[in-house]
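Some structures to go through are shown next.
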Structure I
Amino acid sequence: MTFAQIGIDTERAATEALVDGVRRVGVAMASASSSTGSPNTVVSPWSAVTAIGMVRAGADDTGAAEIDRVLGTSRPEAIAALLGQLGAIGGDPGTVDVDNPPSPPVYQQGAGAFIARSHPPRRAYLTDLARYFDSGVYPLDFATPQAQEAVNEWVAVNTGGQITRAPVPIGSDTDLALLTTVYLAAAWASPFSPDATRDEPFTTATGRTVSAPLMGGTFSTRLANGPGWTAAELPYAGAGLAMQVILPASGATTRSVLSDTVLASVSGALRAATPTPGVEVTVPRWKTEASIDLGPVLRALGMGRIFAPGSLDGIAPGAVVSGAAQAGVITIGERGTVAAAATGVTTITGVPQPPTVTFTADRAFVYQIVDTATGLPVFLGTMNDPSAS
């Protein structure tokens, strides 16, 4: 079975609902990651939702209904349409120089079903994974150390070596491991000059002032503002992708803007905005690595059924989710961005003009990397303290 090539326009209502659902999951993930004590966060809600969709393909009616309420749609065709939209960017992560992100960008998304040779999942389930998620199928003997090595190698290849271990452990009791990855390496449409980067004061989420490398440049930039926030969009070259930086109002915290309502408003306002010429933009340079246990997040969102016995008999008799996690990494520099995430679910059984407008991200903020055509948040995170990078 080959991947279903489904156009966005044929699934417009479902994809719009799904984008809202992805954002909802992303906010829950970033909020949970922030609560672990790590100052900065990076998550890929799109990678997570793709993995959730793969689980839903084998869920019982109750489990599927719980997932549908969160994602906003029951249609796997919506996931397939968005996978096709982004996958058209293409490229090979193995060719990327991380110090010099490429133009045009490299975007790689992977989905893999690692199955036990001794008791594979139902054939109809694997057919659905191939049709809607473009998933490969990899039979393994999970009782051997080579199984973990094979899964780790798959993750490393699909993330350009940015992530080298699967976010969930593989063991002799594993029946199935579902892995999804997202990788992006992209040059800014208007790069920052390294000569303009200076160590400057940055106010962290806790109110401390630290010294951080702040990049600066004057660009034509989409700007927007709303109740309690100001935002700027930094586009990548040639792919319809952009980073949106959302600054809370002075004195407010990132929690005040880390909501699906605010982020949806930001995305819509920036999409409708006309670029303002001559904006003096200042943002930090940073790198963040983070991991998150998705189990509590999924349960808190109302998707607890998939952890119960008998809930995933559509995958294999007695299958339940035994673990779900994600690892992510993002590097932001003068030339562009390199970001990657891996999600795992296991079951057992011109001449510049003088600037007239400024956008200065010298205090804690929220960011999202979006597909500008649909608003889909591929990566999302918080930058609370660049000195902790």
Structure II
Amino acid sequence: MKLKYYQCSDCGSCERLDHRSCEALEVVLKSLHFDFINLQAAQLEENGASSLLDMILYYESTTHLDISDNSSMGTSCWRALAHLIKQSVRLSRLDVCNMPVVDYPAQSLSKALLTSRLTVLRLHNAQLSGVPLYTLVGALKSNRSLQELHLTNNLLNSYQDALQLGDLLRYNRTLLTLELSNNSVADAGLEELCDGLRLQTAGLRVLLLRNNQITATGMVHLAKALPVLKVLQVLDLGENLLGNEGIQAIREPLMVNSSVLQLGLAQADITCEGAVALAEFLAESRQIEQLDLRQNEVKVGGLMALCLALRINHSLANLHLDHSAPQEQDELLMETQTRLQSEIIQRCLANASRSHLATETSETPPAEADGRADSMTTA
């Protein structure tokens, strides 16, 4: 069940959720439990908001709370939110986006996270660069409950911020997803992250780094880390100008790596040369399941290499390419391009079907499996 504070669709504005409005909600909160309470852009009034958050805690009203776009929240409201985070046994996800989490808000949130039960925290566009991130990471180093941390659009830099995030990965073993897209981690920052990742024997499985000003130089740092990574399964480097040089740098390390299942390289300035390098990796890989190459200049030469690799590879179930690929000028090449794209789709579908069948077989109880074997023998 969901409870949402709606904006007026006609005027695009909403009435302030003041003390009286919040008090009136108590009748609902004490009678029902919700999966999601959405207070996004509710113009939370100071006293009313703190009372409402106290009620949500007292009645354990929700597992997911969104208070994004409420930049007018004051000290007492942040204090109530911190108390909710620290004490609630039901609240597992919190969204605090598009509002500054600096100074007192950053301090109160970080202190609450020391003993919080939250598993998902979204802090998109929260002005975290610098001291706020330092404060947050200080708490999360010892946090043992948070599994997902989303920090897009925070102007995170390649110096102090990346150093803090690298430290987080060195000390935290329970965080499973770290989203850093649309920041400025850059090549130097990626080196800090890789240094932290290399020390993990358990922990981070998903690292999202889209649009972070990373280049081929950064891939040299990643190449050193890939062979020793044990748990990272999803790596998204899309919208970074890696180029063919960057792909060449990670080709062999990817072959050695035994953990990465999904690799995002959309809009990464890759041409046929880079696609050939990736095809060589695919031909050797036994675990890669998904590869995203959309919005790159991969034409017939690259498609042919990928297609040949898929005749050997039996794990890749999704190879994402543009529906309208960069067009060749020659009519024969255009026909070849269409045929190769079709074959790639069919081979990925066959791999997906094979993987699904293998999963079903492995989950079949031994007695049932023996029964099936007997019936096949009888037949």
Structure III
Amino acid sequence: MLGFAISFASCYNKEHFNFTHKGKAMLPRGLDTNAPLPNINKILVIRVDGIGDLLNSTPAISLLRENYPSAEITVLARPFNAPVLIGNLDVDRILLFDPDGKDQGLFAKFQFYRELRREKYQLVVAMQTATWSHLVAFLSGAPYRLGRYQKRFKSILTHAWRGKYPKGETHEVDRNLELVRLICNGEGERKLTFRLLPNEIGIAKKRIAAWDIGDDAFLIGIHPGGSSLDKRWPEKQYAELADRLAYHYNATILLLHGPGEAALTLNVQKAMKFPAITHAPETIRRLGALLSCCDLVVCNDSGPMHLAAALDVPTVAIFGPTDHVAWHPLSENAAIVRRDMPCWPCSAHKCKIGWECTKKLPVEPVWDTALLTIERKKI
């Protein structure tokens, strides 16, 4: 029988899951698995995937900072996810890798690797399991290279976490923390870091005022987009939910979208009975600033979901085939809604039944979750 699951993200604590994984660290002889490494002045952390991936790495970066307070910590990121690190006090430098721009082509990549080696990092942390990140760790020439064990890379890493992560058991934040604990003391804090600058919040408030939205308005931000179709709840359901919220709370609805998603928010707006504002923030940081001004955010499993979680904005996140235990928004003010399916979690971008987990999730459980989330915030 299929059902619907409503879960508050604060319920996903370590006590609810088994975090003792079979496996052990692979270390050079004589090194204590829990002792900080000696003579570490420069650290490189590799995270060139998604916005959420990078945000969920910030607790591990904080633990590195705690254990190596005098080291220069550089994060290797992509142009689209790097801005979330601006203002992060644990990060000294942001190094960009742009394979679609300046680093496109074999010669450009060779130049990039050569410049990386010149930096003389003592420690490189390959936070991703991707082949490329392990290759970069090796090419950097760093004497210490930390990553998750893969048989084909066993000679590349000096420190490898060999634990196994069955689906539905471990959050990405805990995976990252477990990795860096091989070379760190302490547990680390399960809290995402995304710092907005005062002027960024000021710009967001001015924009909201320009829409004739008063300070006393109940503002609900809805972001119906996502990185892939399997994660997107249908426009019709979003429109119905937005109308209900607008009526029940006399709320102002702000439909937000990213690049290439204008038609998506326009379709939601057209299907609504109540008026709504559509807007495409110019940058990911301006999106975050607008989310911080909202009384409630409703979105799919996406980068904006993790932004809202990092800002502790009351959030309702709609999950489809993704492992929600691994990727739920890590915030006391966040809740998730999903449709139970026997094939979960597949994380598939192709589906024989058309992602029924996402597409056939009705409005009612999302509506109920929104009400609960708002009322919990009021208490």
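Rule-based calculations on the coordinates, nothing more; no lab input. Just so it is clear, the structure is predicted and the values come from calculations on it, not from any experiment. Cβ atoms are built from the backbone, for glycine too; each structure is taken alone.
Matching task: 71, 60, 48 is the computed value of Cα extents along the principal axes in Å. Pick the structure from I, II, III. Going through each structure in turn, the value belongs to II.
Please state which of the structures I, II, III yields 0.25 when FRET efficiency 1/(1 + (r/R0)^6) of positions 37 and 301 (r between Cβ atoms, R0 = 30 Å, to 0.05) is computed from it. Label of the originating structure: III.
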